[in-house]
Structure 1
């Protein structure tokens with residue numbers, strides 16, 4: 001994945017329900033009320049985007065290619081941070097809002113998208129931690 005990450009501020013209703021739907025684009029979105037990518041983050045950082053049926057998208061590959069131990073780099077205005085993938089899991093869309101992915105874990109980064117094998121019923125969640 002090589003994407004620009006745009007800021008997205010969910011509404012209060014989205015945040016309280018734990019149901020955040022990014023704009024229908026090929027872009028990646030950083031959920032601004034939570035953690036900030038980079039060293040010293042005091043919360044979990046969330047990056048979300050859509051997987052698409054019959055259309056190429058970087059997030060489509062999160063379902064099929066991400067695996068524990070993979071490394072990826074996030075570039076911020078203060079430098080680069082390398083993360084290692086800890087887990088790749090699926091969650092039912094209707095229970096993701098009560099999942100432990102919303103627990104505050106300083107430095108953790110979570111990518112969330114639709115699971116390509118079940119776009120309407122499940123999300124894929126890639127959990128990563130800063131290397132080093």
Structure 2
């Protein structure tokens with residue numbers, strides 16, 4: 001879908017309205033916005049991060065401008081060079097980051113925004129070109 005089709009579909013399905021309700025009425029500690037850049041328009045991510053309460057953490061990808069505006073929003077880089085470093089492709093990188101986060105978060109009783117990127121991006125062992133080529 002192109003961006004205008006994504007926006008139209010989002011409006012028809014009331015995605016922003018539903019997401020805003022979830023962000024303001026649900027109990028959670030951290031929320032990851034793992035959509036691709038075109039699909040960020042379906043939720044108007046720059047607006048939605050403002051709905052994340054100050055005592056909770058929101059995680060976006062490749063949105064450094066948003067991160068600079070809020071103390072509780074983290075922007076994690078997820079570009080081609082990051083994918084290569086992790087031995088994956090860009091499409092799979094956010095999933096890889098989520099897996100890393102899930103595997104490492106258990107030891108933290110209290111999460112701070114500053115640690116999120118490290119939990120997502122830390123590499124245990126150096127990847128090889130052979131690992132990258134399997135994709």
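Laboratory data are not the source of any read-out in this text; all were calculated from the coordinates shown. Only a predicted model underlies this, so the values are computations on that prediction, with no experimental measurement involved. Cβ atoms are built from the backbone, for glycine too; each structure is taken alone.
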(message) Suppose FRET efficiency 1/(1 + (r/R0)^6) of positions 4 and 116 (r between Cβ atoms, R0 = 35 Å, to 0.05) works out to 0.95; of 1, 2, which structure was it derived from?
(response) 1
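Where does the value 26 come from, among 1, 2, when relative contact order in percent (Cα under 8 Å, 6 or more apart) is the thing being computed? All intermediate terms of the calculation are to be shown ahead of the outcome.
On the way: 1: 26; 2: 19.
Checking each candidate, the match is 1.
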(request) Please state which of the structures 1, 2 yields -2000 when helix-only ellipticity at 222 nm (-39500 (n - 2.57) for each DSSP H run of 4 or more, over all residues; to 500) is computed from it. (result) 1
(request) Identify the structure, out of 1, 2, from whose coordinates mean projected area of the Cα convex hull in nm², for residues 52-91 alone was calculated to give 3.2. (result) 2
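If Rg and Dmax of the Cα atoms in Å is computed to be 15.9, 46, which of 1, 2 is the source? Mind showing how you got there, number by number?
Numbers: 1: 13.6, 39; 2: 15.9, 46.
Computed on structure 2.
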